[in-house]
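Below are structures written as structure tokens.
Nothing in this text is a laboratory measurement; each read-out follows from the coordinates by a stated rule. All figures in this text were calculated on a predicted structure; none of them were measured in a lab. Cβ atoms are built from the backbone, for glycine too; each structure is taken alone.
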Structure P
Amino acid sequence: MTDKSAIGQDIPQVGSPRPGAPPPAGPPGPDLARASLWNHDFRLFFTARTVALFGDGMVPVALTAGLLGAGRPASSVGYALGAWMGPLAAFVLFGGVLADRFTPRRMMVVADGLRLVGASVLAVSFLVIEGGPPLWEVYALSAVSGIGAALFQPGVASTVPRISADVQRANAVLGVSEALMGMAGPAFAGVVAGFWGAGAVFAANASTFGVSGVCLFLLKLGSAAGDDAVTRGGFFAELAGGWREFKARSWLWGVIVIWTVYGLTVLGPATPLTAVLVTDGHGAGAYGALMAVNGAGSVAGGLLALRLRPSRPLAAGACALLGVSVALLSLGLDLPLPALGAGQFAIGGAFAFWLVMWSTTVQTHIPPEALNRLHAYDVAGSLLMLAAGRALAGPVAEAIGAERVLLVGAGLNVLVVGVLLSVPAISRLRRV
């Protein structure tokens, strides 16, 4: 792979001055960055993301309670979730182009509107139709929600640099919020479903998209640097242009290529096999407790990313991923429950820290006018390989044993970290 120093001369960086422009001021000091983080736009965006993530956490619980409670087979839950993920993976590249053409804020507001309608119809259907809505309706509305997510997700990456002078700190704060909402959303949904049923959960879910859409509508975002100089071509020409931008950065496509293999062989199998082994060996209550510990680890990883500012963020994030091996080894070796808890805390913290380092690097090294499309390539590749890894986990585990799959994954995880650190374009990439 080509080192970044070899390609940095002809690839503009975020914040690079235009010809004839005065030299930019130095980076804000810690006090200024801290004070400016919670500005008007960041508060609105933080509220929108927090509320929406809280709602996202309700959906699996709502689908499970609603479909199983209506006497549907357990497979229908998986099909409904697949009906959401499929359109997300299929349309996210188009969402990236649309966000670059029509502004991320506009597309995110449209996406929240789509998801508000889908969740509202499901709420009414589960509340008023005896025996629940027909499966085709559930699958179709899940697909609508997936398309909404595809329109929404690319814009997240480019919005953060526009609303915060300290991109890493903003990502860390948002990461901590995501971890907390990942625990709070399912817990809230379980209580509501137990008392009032799945329809009430979908109604609460719909309200979160309404709040998110209003907050995003109120954002006062100006044009990103370089937006005015961009000449837009046709839709497919811009999609191809995003691919050229993607290929031009060896550190970017290098990480994503490595991550696709990683998702297929390590991350994809880890989630379903963890659920199976822990539930079979220790009960559903223990699995729920371990997921809460995982969330606590994610909070800790986000807080650590608030404090540490490594000069080579991708190298630091890669080292943190060694925590994944701790979790996989504890499961593969069938260690006692406290050791499994330590492993889940480690894997939660590892991913949270890596995601802050990765998001910050992408948001500060990619030109703003291409950021949505390049982020969409990242999301599409990750989702497809994770889905494939989860689908293959069962057959492979039946053939060689779930424990062996996880032990092999622990070794592959160390290998992936080694590859990330051995590629100069990745490991030597410095902070902006």
Structure Q
Amino acid sequence: MEQIPDLAGDGPASVPERAADTSPDNPWPLARLSENLKRHIERAPATWIEGQLIEVKNNRGNVYMTMRDLDQDVSLPVNAWRNVAATFGEGITPGARVVARVSPNFWLKAGRLSMTVSHMRPVGIGDLLARVERLRRRLGEEGLLDVSRKRPVPVLPQCIGLITGRDSDAKKDVLRNTHLRWEAAQFEIREVAVQGPNAPREVAAALAELDALDHVDVIVIARGGGALEEVVLPFSDEQLVRAVAEARTPVVSAIGHEADRPVLDDVADLRTSTPTDAAKRIVPDAAVERQGIAEMRLRLARGVERRVLTGEQELAQLRSRPVLARPQVMVDSRAEEVSGLTERVRRSLGLRLDREADAVDHLLARVRSLSPQQTLDRGYAVVRHGDAVVRDAADVAVGADLDVLVASGRLDAQVTAVHPLPARGTGSLDGGDAATDTVPHT
């Protein structure tokens, strides 16, 4: 621990070795802090950084510059002494994109921190394009460039989101050509920076804002032509192209640069060569559609006319057939068939009735032949004794009263003698001895 003079006269005081050990009663001298900061800062290794020069001043050969981050709103002052500045080429100018090897330097007397440049060079177009190609390959390996991921653009979007420069020609081209083709087209316009370090961030923010609107059916990112670094590089920013890939609304790329296309063209759902081309691709041409409708109506009318003519010809052919020319012929022929069938039925029914009548007569004759009346008509009689029919002469006694039924009338008789037959079923019924002798009486 160092000794410092005691201003109060109590002897020398000890200086703390660490900043944490300082106190209001035992502080560090300012020089001690500055020396410690200088030793700590200047132990940091030299670092390569990349950014855009926004300010360049030359003071007697020494160059004082301000670099700004390409993506964030962060700036850093740097300086190059005359021996290093003498190696700079013509590309070290305001607006240039550069890489520099810097190391921190702390000026002890003024307590200022500065970044000293030991080497600086502009980033060449070739280097930038190589970075773009590496990004394109990486995105392709992730599948973000696959055609299967691309969403179809609506045939007739109700509202078109447009991201373009402030009061730019690209904006005017898209609006003018879109309304020339479809007068009722509606737009949600977001004007942003389309070149410079802030362009990718502003375009991505506008994309997110439009993508959140449900009534926006398609989003167009438009920029006119320009230098390669102004057109290709801002629209090849990784953050921007990933935002386009993740958007739920179809995105149309309308960047006017044909030689080296930005990565945005590969990720977008539809690539167009210019903002004017985008206007032609996102909405149909009303004049062409009206002409198409007229042609379809004409084709429809001709088709209906042909169908009517064909129907008339078919009807004429049908009417020329004999069956339709004299339809009563068909009725007459069917009437003759009906008459013939009716006659056949009548004859068949008559024959059947005759056969059945003969059968009835035969049955009637048979029934009549079996009738008791027929038996009585042949001279037989039915003799009853009381309620019983007399079948055997032995069943009645002499003097019994009998009731005799003949073919016509009845007789009362009295038995005077009984003559039984020798055996049942023998003897003559119509001659010889009578079974009974009856005396009729009234």
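Quick notes on this structure:
- Per FRET efficiency 1/(1 + (r/R0)^6) of positions 367 and 391 (r between Cβ atoms, R0 = 35 Å, to 0.05), the highest-valued of structures P, Q: Q
- Read-out distance in nm of label points 7 Å out along Cα→Cβ at positions 127 and 247, computed value 5.2, structure in P, Q: P
- Parent structure of the calculated result 0.90, given that FRET efficiency 1/(1 + (r/R0)^6) of positions 159 and 199 (r between Cβ atoms, R0 = 35 Å, to 0.05) is the read-out and P, Q the choices: Q
- Structure (P, Q) behind the derived value 11.9 of mean projected area of the Cα convex hull in nm², for residues 215-326 alone: P
- If helix-only ellipticity at 222 nm (-39500 (n - 2.57) for each DSSP H run of 4 or more, over all residues; to 500) is computed and equals -27000, the structure in P, Q: P
- Structure with the greatest value (metric relative contact order in percent (Cα under 8 Å, 6 or more apart), set P, Q): P
- Parent structure of the calculated result 28, 14, 10, given that semi-axes √(5λ) of the Cα gyration tensor in Å, for residues 55-142 alone is the read-out and P, Q the choices: P
- If distance in nm of label points 7 Å out along Cα→Cβ at positions 135 and 151 is computed and equals 2.9, the structure in P, Q: P
- Structure from which 2.97 was derived, Cα Rg over 2.2 N^0.38 Å, options P, Q: Q
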